[in-house]
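I've put the structures underneath this note.
FYI, it's all coordinate maths here, none of it is from the lab. Since the model is a prediction, treat every value here as computed from it, not as a measurement. Cβ atoms are built from the backbone, for glycine too; each structure is taken alone.
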Structure P
Amino acid sequence: MGLPRYGLARDGPVAVGYGARPMPSERVIVFCKAPRPGFVKTRLAGSLGPEAACATYRALTEKVLSQISGVEWVQLRHTPDEAREEIAPWKRHPCWTLEPQGPGDLGERMARAFQSEFDVGTDRVVLIGTDTPELLETDLHEALDALRRHDVVLGPSLDGGYWLIGLSEPHPRLLEGIDWSTPAVLQQTLQKATVEGLQVHLLRVLADIDTGEDLSAYQQRVGMR
């Protein structure tokens, strides 16, 4: 089934006034980096070199964005903040927007991104990165639908982190004190959700591509299809 014209799922009419578009009730935020050698995929660069690692990052990003190109209400949150012109070619739809991530560690930047959406009345927000090329548009459907009944949605990754986080309202403490880029990320987040009394829905497990071994395993899986 195709997506509704003005987003993944809408609670009201899709158009108002003389062609004006309503604000979305749902938002997909994509955290991305400017594709610069030495700035992206630094672990992968250890085995491939910075230029090849950057080319891989670009390919992974374009793969993920092509998988979700049917979604209108997407926001590309980029770093560095001045990289807007480098990120702009990745817009797949006129409704897609660009915003800088701003300062802080990953948790602080994610919390800011969520808060900015809830501040303008968005009901359900999911955030993904660009390291999971096997992510599908249907995964976003499941996540946003689950947020109608749960407080938090997480997409576990094989490395112990998560490839998606979704919230139905702000929960900044969920993103505080996490040991980012370690195998403890998912477990620490689940523990915080339990302490906060939040209901969590888990999506399917997917693989992030961070190392040469990750890339080789992905290429083997793709070749088997």
Structure Q
Amino acid sequence: MHLRPNHTRWKSSFALALTLMLVSTAICSAAPTPEQLLAMAFVDIPNQSWKMARYAVTFAQWDLCVKKGGCQAYDPADQGWGRDNRPVINVSWDDAQNFIDWLNLGARHHYRLPTEEEWVYAAHGGTTTDYYWDSGVGSGHANCYGCGSQWDGNQTAPVGSFPPNPYGLYDMLGNVAQWTDTCWAEDCVQRSLLGGSWSADPQDLRVNFRARLKASSRSAHNGFRLIQD
């Protein structure tokens, strides 16, 4: 007996295979999301549901945001100190929100600034001292005015230039003061900053020391770090 081929079934199978191939090609060729482009490193924080970025946001990451059409095309000055893996500076709280909005486009996770409480918890790294390395500022632990580093009081250092805290977070104290999402005394025109900067006195690097600034203000002393939910 001669069996005739089932052309209908063959055509259906071919159509399905072609569709799967096209879908696969489309997925593989789709433009990567900002989250995929940056591939930022985040650290698990004990007893918390969120993760914190291992480093402050860098110029390289900010410049990529601008290159890809985000961050309202704002190009912050680097003071002549260099860009790449130095922490981005001259960015306001509002600017940080623009970066976060871009990063959250198509992201699998949600990104934001830490609250004061979250930042302090992460910065302590399980310690109870004023600085996560000791009760005194010592020498060579951070970048500030009198911290004993080559950058002291002059400029930012590349991120990761000093030993991390016990949770594996770098530069939580010194280098750049970090914006938080917390309003200052319920006045959300101003936001709090923590950590102190390259020009700060050692006492201003204490984990619990708070500073404030208008959310729209830009400064060569300030940067930011992200949380991943």
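Here is how the numbers come out for the structure above:
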quantity: Structure (P, Q) behind the derived value 33 of percent of Cα pairs over 29 Å apart; calculated: Q
quantity: Top of P, Q by relative contact order in percent (Cα under 8 Å, 6 or more apart), largest first; calculated: Q
quantity: Value 17.2, calculated as mean count of other Cβ atoms within 10 Å over residues 130-137, assigned to which of P, Q; calculated: Q
quantity: For FRET efficiency 1/(1 + (r/R0)^6) of positions 58 and 170 (r between Cβ atoms, R0 = 30 Å, to 0.05) computed as 1.00, the structure of P, Q it came from; calculated: Q
quantity: Which of P, Q yields -0.60, -0.83, -1.22 [log10 I(q)/I(0) by the Debye sum over Cα atoms at q = 0.17, 0.21, 0.28 Å⁻¹, for residues 138-209 alone, calculated]; calculated: Q
quantity: Ranking P, Q by distance in nm of label points 7 Å out along Cα→Cβ at positions 82 and 106, the structure that comes out highest; calculated: Q
quantity: Label whose coordinates, when helix-only ellipticity at 222 nm (-39500 (n - 2.57) for each DSSP H run of 4 or more, over all residues; to 500) is calculated, return -7500 (choices P, Q); calculated: Q
